[in-house]
Structure P
Amino acid sequence: MFRRYLLLAFACATLIFSTTFVSAQTGQLRGKVVLKQADGTMTPANGAAVVVYRTDISGKFETKTSKNGEFAFAGIPFIGSYLITASHAGAQPSWIPGVKAGRDVEYVVELAPGDGRVFTPDEIKQILAQGKGVADGSEAKESAEDKAKRAELEKKNAEIMERNKKAEASNAIVQRTFKAGNDFLKANDYDQAIAQFDEGLAADPEHPGAPALMTNKAVALKSRGVNRYNAALKSPDDAAKKAGMESAKKDWRDAFEVSSKAVDMLKELLANASPDTAANTKTNLYFASLVRAESASFFVSKVDNTQAAAGIKAYEEYIAAETDAAKKAKAHHSLAQMLFDANDFDQALAQYQKILATNPDDLVALLRSGQALFNIGAINNDKAKYQEAADYLAKYVDKAPDTDAFKSDAQAILETLKAQENVKPAPTPSRRRRP
């Protein structure tokens, strides 16, 4: 007989994923420097000197722009605030304050025409201290047009600072709720875990850490669904049983949807990742794919069996990413079992046949192949399928130990086929000894 209560698999995924997420401590800082021409057009500043200062503690990074005016710094500490300065021959130096690393933002430094000077150390100190204009008397000598240009640039810088403040605030919320949610998840307090993950996602749905929140939220939803399902089975009240079942199904549907969204978001992040972030993103995608596959198992088999194709895709993508042979084989069994439990016997049989092609003595694949063929035969009144079912079940019974929980079920089906359909297993060919 099948077990009435549902059990959880892949339980260690959350803890591993959590470690991976918080380990990303550096990010990329990139942008470009442009020269504003007399006609108002912008051209790339080739060879511009770019100096980045860390404003919260001492730190300095230097580089030159490419022929396209682009610059990039890899491995910049994620936590910290920065000032970008740029200078170029024939231009006034300029700056952008309140910059953050790892935000996937292209910072643009606009340089107005000038004498090509660079900021002095005292000017840099003043900018770092005040966060605005250079108090060296140069502003008083500027023309009205230059003042307007400077005002526009300062306006843009202020907008960037405001965005960075919001990003910093949302980053703090994401980190706090991620940790708190995981703590509740470890304590099996799924309601509180989900609430924490939702708070983090509401703060910034596009945050680089959002897929981690989504993945672990899916774990919490899936686990809460199992608890609700098992509690409903035990309930003596029919109304409470029905309500509990529906709540469990909603959790499983939500778990599959949110984990699928995490996978899609991580695929996009990976496609645009820099070399220093690609490894972490790929690892997070692996765990998100694993959780999506497990969520699909519940969703397809218990909620909506018309979504078998989505479930197959989820498992196949996870299996393709899995490098451990034992885990890959286990996932293939879970895929086949999902289809079997969803009463999609034809597709379940196809998956079990693939397993048997690799391992002809796999007991579960032999048993489920026989059961799937028996059901297909009953649905289509196909005696040939009954014959195939009997052959597989006989192989299973012959190989399975007496302690196997499903051996008596297989023997009962064989007896039914013999009594009602006059179907017997094909005799096993005997091997002749050579003289």
Structure Q
Amino acid sequence: MVRRVTCRAVLVLTVTLYGLVTVIATLVLGVLLRMQFSDMQANVEGDPEKMFVDECMRDFEHLPTDDDKYRSQYGKCIKELASDVSLKRLPYIRLAVDERVCDPDDLCEDGDPGNCKDSGTPLKSDYSPGDVTKCYQLINDAKAEQDTYQKAELLDRVAAECTSSDRWKDHENKVVLEYCFWKHLQYGVCTNIMRTNCPTDSSCCPVSQNDPNGNPLDYRPDLYICQKSPVVGLYCQHRDYRVLVNNSIQQEGALCNMVTCPSFAWCRDLADIPGQCLGEACKDYSRAADFLIVCIVWTSFGMMLDFADLVLLVRWPLAAKLKSTGNAVSACLKLMTYMFCLAGGVKDFTSDLVDMQCYNADGNALAEAAKERVKLFEMVALLTVVGSLALTPMSMQWGGQLVGLPYARVS
């Protein structure tokens, strides 16, 4: 027996598909927006260019630097780096290069052997330095020692206890541990725990990676300068973040500070140099990013109900109460997505981010794109709510009547 499809069924199916398409669009926009939030802060800490080149050269690091294969691969890595869009988005204020990388709390994990972490509270009787802190202190002692024989003895201890390739082989952060102790021995790690002033060299800020055998015209200058703030300590500032003259010309040599640039404090708080997220900009960013995850979760629940609604329409067209209930709940979930976006201040944060101009041109372009995507996300979220709300009375009114009975033509 074949049932006759009515116009009502076509209408309900169309609205159901509309709701499903718009909720999928909402979910995709939410995920992309959350990824953009992560991208905006991706280059705030560490040394992304060095990490890129190190990873690119992983299979060639055993070769001498003057080997033809090594030099050829290094040139390819630099070209790939120069074309990587994600590495071109640079904040005007960022962490010193070893901040949140080389401090004992960052280097040690719970499963590491021995006493990697410090125990107790510093400056109190219960405090006991861990292996990492002891190594830093041993390196400090070796560098400060003036007596030649004692200095040699201390350096031998450093080589055996801190910089040996086998010393940290069972630790989760083996590679980073070796890097941090090597750097501390050569230049001194650059964190606010280990330093109180900027060094005279460039060891505190990211250095642009260049191919020594490449075209001199392709040389990329270093973009960051180490600065010291009485509020947050050491940080790195982009060379282009300068005092504006006539709103267009950057005065050479006049880097922005809290007195000269209105956006300086906001951008500094966004970088969150102490890692405590005490500034309003950091709090706004964290809240917006967290609420975006909540929005994605609620949208996912709404999408699952829409898929269930489509199955009910096709497989159990007479389940009117279940279908209308599902439509109402789906509408509420989608509405909550929109409300969470408002409550999280996502639109306000992206608007402030664009106004403050805390990035270079590529970074500000990403901020502009995020601002526009928030508007689109909210609009599509409301449109998908409308679809579920429209389906609710249709299911209640026409439930069981969407598919007509077959009829026989009487002559």
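Work out which structure the value 10 belongs to, where relative contact order in percent (Cα under 8 Å, 6 or more apart) was derived from one of P, Q.
P
Of the structures labelled P, Q, which one yields 3.5 when distance in nm of label points 7 Å out along Cα→Cβ at positions 60 and 292 is computed from its coordinates?
Attributed to the structure labelled Q.
Of the structures labelled P, Q, one was used to calculate P(r) over Cα pairs in 5 Å bins from 0, in percent, for residues 148-347 alone, giving 1, 6, 8, 9, 10, 10, 10, 9, 8, 7, 6, 5, 4, 3, 1, 1, 0, 0, 0. Name it.
Computed on structure Q.
Using FRET efficiency 1/(1 + (r/R0)^6) of positions 28 and 260 (r between Cβ atoms, R0 = 41 Å, to 0.05) as the calculated read-out, with 0.45 as its value, let me know the right label among P, Q.
Computed on structure Q.
Read-outs: derived from the displayed coordinates by stated rules, not from any lab. These figures come from a predicted structure and were not determined experimentally. Cβ atoms are built from the backbone, for glycine too; each structure is taken alone.
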